[in-house]
1. -10500 is what came out when helix-only ellipticity at 222 nm (-39500 (n - 2.57) for each DSSP H run of 4 or more, over all residues; to 500) was calculated for one structure; which of 1, 2 is it?
2. Here relative contact order in percent (Cα under 8 Å, 6 or more apart) has been calculated and equals 29, so which of 1, 2 was it run on?
3. Determine which structure produced the value 15.4 for Kirkwood radius over Cα pairs in Å, for residues 30-149 alone, calculated from the coordinates; the candidates are 1, 2.
4. Assuming 0.15 is FRET efficiency 1/(1 + (r/R0)^6) of positions 78 and 198 (r between Cβ atoms, R0 = 35 Å, to 0.05) as calculated from a single structure, say which of 1, 2 it is.
5. Comparing FRET efficiency 1/(1 + (r/R0)^6) of positions 54 and 190 (r between Cβ atoms, R0 = 41 Å, to 0.05) across structures 1, 2, which is largest?
6. One of 1, 2 was used to compute distance in nm of label points 7 Å out along Cα→Cβ at positions 94 and 206, and the result was 3.0. Which label is that?
7. Just checking, which of 1, 2 has the largest value of FRET efficiency 1/(1 + (r/R0)^6) of positions 86 and 166 (r between Cβ atoms, R0 = 35 Å, to 0.05)?
Structure 1
């Protein structure tokens, strides 16, 4: 379905930050994109921490001259694993001014007692690459990089990883710190709905079925088209969205991946003469 929709779309637009672009759909009056950590903090409630960031479990591969984040190296945790890691981290690193918190959906966050001035990168950007150019930078970047290195040593032969190995699951070799921001940051009002697998948008709502409302919406899927998860997403979200598009209740459907966004509208935007091609070619992927 997504390949047929792309074939009927106009030329793609370049997107530097897909979250920023998607957020405009549900918060058109927002002047800036709040940090991922701020959004999550508001969803979870008040906390005495001054600064927070996500701590995403990853698989890092050490080579002779580089350390690479595996292309499929962004890992998921069971809720019990997240709880065990946060409890042990806080025991080992207690007194260092930082703690690890396990939230809903086994989401791990790093909470700092003082404010951090650093620029962090989404692990999706680093996947499949040498991590050197994607690590935290800025005045406090070295502090976060040092903490990430200490986490790698702490995770080596950790009981959680021994249990994962016994279940033939990949070990968590690092926690990727990103999406940081002040915990007191105000969030702009939104006028839309959200669904899917992104921690930022999940903080603004998590629909389970296509809502029959006139507001805009954002659905995030981390799986590739063609997978079982993607086919379920097509049935639940794309099929009703296309029906809404054809009926005129929906004005536009945008399909964003990598650095490209395709926009599908009604009438002259639908190029019925184009033949669909593999979705990864349309997005410039190999």
Structure 2
């Protein structure tokens, strides 16, 4: 079994794969104040809730946009599974060509999404990832990562709106029936949800204009289900794109003989992470 970990700024998604099939998945809260020992206990408990024992995990692969937790997960992986994880980066054999000015600045989640989407769809793509930030990544049919855009995500935009105003309440992030609302909560939902959908529509239109051709648009990320129903430009939702991309990259290193990607994977007796 392969454990894939997607460490984001708000949540840590995990998935367990048998071959390339996702068999179980879950989510933990990202908390920079927790110790490696606490994360180990949380991950062990989350896996156990779905009947997965640590001893059944034979490989670990990680995407992380939180450097502090990247180092911590290395400790947890060694302690809980007896092996270091494979860390997703542009140093791996991804099957992609990077036109980014500095490829190492590309977030590993965007990298993983691009690799998976390219091999799955084999066409020109815009990948929209609705997470803490809403990111747009362009990948050509030839596997070239051209770049993209980064915008504040829906949730942090809502938090900022409430925290920086005196009278606006916290609202559920659901789309209203009408854009023109006659009360405050509905007005906020219109501005937040429909406004964010309009941001997506506008950016996709600009991207397609710059590319000079229609492009398939794929959505992923935890907030995709909130925004996508209000977007006409999204062709497909791939909810597990990042986890599936991690599995793909892990197996790709093995198939291409990229042994330098894997640190020593000799299993050792587990010692509790501190």
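Values in this text are rule-based calculations from the coordinates and carry no lab data. Quick caveat: nothing in here was measured; it's all calculated off a predicted structure. Cβ atoms are built from the backbone, for glycine too; each structure is taken alone.
1. So the calculation was done on 2.
2. Derived from the structure labelled 1.
3. Values: 1: 15.4; 2: 15.9.
Clearly, the read-out refers to 1.
4. 2
5. Comparing 1, 2 by FRET efficiency 1/(1 + (r/R0)^6) of positions 54 and 190 (r between Cβ atoms, R0 = 41 Å, to 0.05), the maximum is at 1.
6. 1
7. Structure 1 comes out on top.
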